[in-house]
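Please treat every number below as a calculation from the coordinates, not as lab data. Source: prediction; values computed, not measured. Cβ atoms are built from the backbone, for glycine too; each structure is taken alone.
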Structure 1
């Protein structure tokens, strides 16, 4: 009895092999799809973040810019260093203005603090790395009366 029909074991082996190939193909295509999607999404998020940061930057809302930068953890990338430079200068400006006001109200030690923040603001203006920040920092220096 020479039966030419395949045995159940051979059929089961072929079915498992086919299922494995199909599963491998599906997973490969899924991984490729998600990598492409994540890449495009990251670029979109980056563009949206820059647009939002530019809105804060050009609007002069440096406190909002600072909050956004902290919220999204935008610290180390060279792309964000120009924003940080402006944030640092604006913080020195606000601190100088605050201590100038305290000095006018007679608080002890306030003139020294106002002078140190003014010196820091002058340092920021003298050591500006990004030329487009220079005019904005100079405006901040001009807006402060020297203590």
Structure 2
């Protein structure tokens, strides 16, 4: 079974075993519309997020802005009612097989190119080993 280790990075982007102060990170390759938009990028896992978000700066940096497939309103108390563009993406988490998922272009998260939500995480088993202070992902 394919498994990958999730690393925790602190605010200085240094690896930490502090599971409270650290942010759970996996390294991701992603394509949208056949264009590579992420390559080995540190992306944040957010088990509380329903949808996977990709930062708009990543989309705008692509050679050609990809064609969106839909619009979606993300629940956000500050940007209530703002409709974000939705894109069909092929995402590969390091050590895993490629998964196709809809991602939403957004100006959130600020510090990471992609926030991985439950729509992508549902394809994996997330395990926490407390004695080792280690998280892993494996394919379902």
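Once distance in nm of label points 7 Å out along Cα→Cβ at positions 47 and 71 is calculated for every structure in 1, 2, which label goes with the largest value?
2
Given a value of 0.00 for FRET efficiency 1/(1 + (r/R0)^6) of positions 15 and 111 (r between Cβ atoms, R0 = 35 Å, to 0.05), point me to the structure among 1, 2 it was derived from.
Matching structure: 1.
Suppose mean count of other Cβ atoms within 10 Å over residues 23-30 works out to 20.5; of 1, 2, which structure was it derived from?
Matching structure: 2.
From which structure (1, 2) was helix-only ellipticity at 222 nm (-39500 (n - 2.57) for each DSSP H run of 4 or more, over all residues; to 500) calculated, if the value obtained is -27500?
It was calculated from structure 1.
Between 1, 2, which one scores greatest on relative contact order in percent (Cα under 8 Å, 6 or more apart)?
Result for relative contact order in percent (Cα under 8 Å, 6 or more apart) over 1, 2: largest is 2.
Match the computed value 0.96 of Rg/Rh (Cα atoms, Kirkwood Rh) to one of the structures 1, 2, and report its label.
Matching structure: 2.
For distance in nm of label points 7 Å out along Cα→Cβ at positions 7 and 119, which of the structures 1, 2 scores highest?
Comparing 1, 2, the top value of distance in nm of label points 7 Å out along Cα→Cβ at positions 7 and 119 belongs to 1.
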